[in-house]
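There are structures below to look over.
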Structure P
Amino acid sequence: MVVVNWNRKQLLRACLISLARQKNVDFETIVVDNGSSDGSADMAESEFGARVIRNQENRGFCAANNQGIAVARGEFVALLNNDAEAEPDWLAELQRACASRPQIGMAASKVLVWEDPSRIDKAGHLMFPDGQNRGRGSGALDRGQFDREEEVLWPDGCAAMYRKPMLDQIGGFDEDFFAYGDDAELGLRARIAGWLCLYAPRAVVRHHRGSTLGKDSGWRLQLIERNRVLLAVKLFPWSLLALNPFYYAARLVAGAVLARGNHGDTAHFPGAGGKLAIVRALAAGDFAALRLIPRMLGKRAQIGRIRRLTPGQVRRLLLAHRLSLTEVA
């Protein structure tokens, strides 16, 4: 059980309290602290007996999770964000789902909005064909429409379980991503390698949305945009990658239409100044991606070592779990 933390002492305490209440499962809690200055690492160690890995700087979500995964000793490794709180059966349900069939390499949680648990945050993931991904059912009222155990594209990294032998085969998180979109990259890489993901509706957590950097963070938006491009370059079949500019333009137009009414994600950046901040963040993200594209192409060439799905099968998989233009905007 790995929890990555950076200066969120009270959120981390609530997270660890929820883990202390887990039932019918044996596990070790590993907290990877990214150079916090608020005493969170000491608190996790002294109050909860967690095994704490202390970094001197913020190494990001990917590197920190890889550190925790590397020392985890079980057949399955669960991840829980420090801003999430798990229901008592969460870990046991994920383990049951992950162990149900040998080809299940990942298990996804039912993630509810902490501030309003009647709403879905994520129930597995969907992806728009330009590489932007989002939680399935995000923002919808929970009316039981996501209460069926079923295959989904991949889990959200805020509350997920992975089979350790799968990670040993395909590798962990790509540390070039630092944060955001990293779970999508790992999930798609696992799917390309032939692994499946099972959604466990009784594995429930409540999540503070956007608490790490804030929904109005330009840096967050820049990382999301950069990593969207990197994921597509690294893993998309060429036939879908060639259409990426078209899909990206369609998404920008849809977002601009919603922005006129101050709806959608643009609402977190109010006014003309806010919209200008969005443009700058997207441009900065694209520019940062350009510098890393040669590196991603090198990694793309290595995917053949683990590939089980053909490019055509990957394309069909992504389009079968496609995020609609309205949802992504």
Structure Q
Amino acid sequence: MAVGVIGYRLLGLGLFDAFYQTAITVTTVGFGEVGPADKIDQSYRAFTLLLVFFGVSGALYTLGVMVEAFVEGSINHGFQLRKEQRMIDHMSGHMIITGAGRVGRAISHYAARHGAEVVIIDRDEDLDVDHLVVTGEATDDDTLRRAGIERAGTLIAALDSDSDNVYVTLSARAINPSLFIVARTNRQSNESKFFQAGADRVVNPHEIGGSRMGALAMHPTVAEFLDEILHDESHLVRVGEVAIPGGAGVLGKSVGEVMSGMTNPPLVLAIRHHDRGYEPDPDPGTVFADGDVLVVLGGADKIERFRGAIES
């Protein structure tokens, strides 16, 4: 437009006529040539021809780029969503986290560090995370199903509202009765409601944060040691859990008998009995039973070898 106005001005047209002639040329309207008859000569028409070819081409190119950016962006976004949904459809035993706030993101980072497959449900369409995301309301059954709730191994209800977390827990338990559900609560008085809704564990982040601060003040060395072995990946020492399946060779044997028959086993910190809770620092005479879970301390390789021996 600027080149056209300047060009027609140099060819003798007034400012308005120069702008008008440029506009009808570039927009391909073409009402006719304007200006005094003595000004409309071969140079006038030659300049108009150049303006038609270059001006119209430039305008169409600009419009094409804008349309292409819009259409390709929409198409690529659609392809990406379908690709992620196909990946979720092939997942099994994965972890679903509802809510990608500060608590949800911290959970996803921890799970990813420990090799878990994570799917996040959040209403934010532009969520910037390194996990598969299902956009929608976590309280909607269809959204839970798109996240693969029927095949998931764990659900963490980490929404801001206790009522929403209870609703998600109820829905998830109804769809997948074998799902392990950990729910977040902001009020300890609501804990019983979560268990009634079907939660396996209920966590109050505020209470845990306060307890940790108290532990750091009262027992700083113990608290820091536990934090490091649980969260610091640079250390070789790990705390792990080893479940004793039905039919395992250690069933009916005592802790002392099993541990004495192994070379350099990890330290057994506690046993969670399926019928009577935890037994810290188990007695060597304690007998392993079906459904028991051992809490052990040791190197990652040592724990894996121990798990293999226990499960065989």
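Taking distance in nm of label points 7 Å out along Cα→Cβ at positions 183 and 207 for each of P, Q, which is largest?
Q
Given a value of 2.9 for distance in nm of label points 7 Å out along Cα→Cβ at positions 15 and 303, point me to the structure among P, Q it was derived from. Going through each structure in turn, the value belongs to P.
Out of P, Q, which one gives -13500 for helix-only ellipticity at 222 nm (-39500 (n - 2.57) for each DSSP H run of 4 or more, over all residues; to 500) as computed from the coordinates? Intermediate results must be reported in sequence, preceding the final value.
Numbers: P: -13500; Q: -15500.
The read-out comes from structure P.
With mean count of other Cβ atoms within 10 Å over residues 55-62 derived from the coordinates and found to be 17.5, which of P, Q does the value describe?
Working: P: 17.5; Q: 12.8.
It traces back to P.
For semi-axes √(5λ) of the Cα gyration tensor in Å, the calculated result is 71, 21, 20, so let me know which of P, Q that is. Going through each structure in turn, the value belongs to Q. Each of P, Q could give relative contact order in percent (Cα under 8 Å, 6 or more apart), but the derived value 10 comes from Q.
Since every read-out is calculated from the coordinates, none of them should be taken as a lab result. Only a predicted model underlies this, so the values are computations on that prediction, with no experimental measurement involved. Cβ atoms are built from the backbone, for glycine too; each structure is taken alone.
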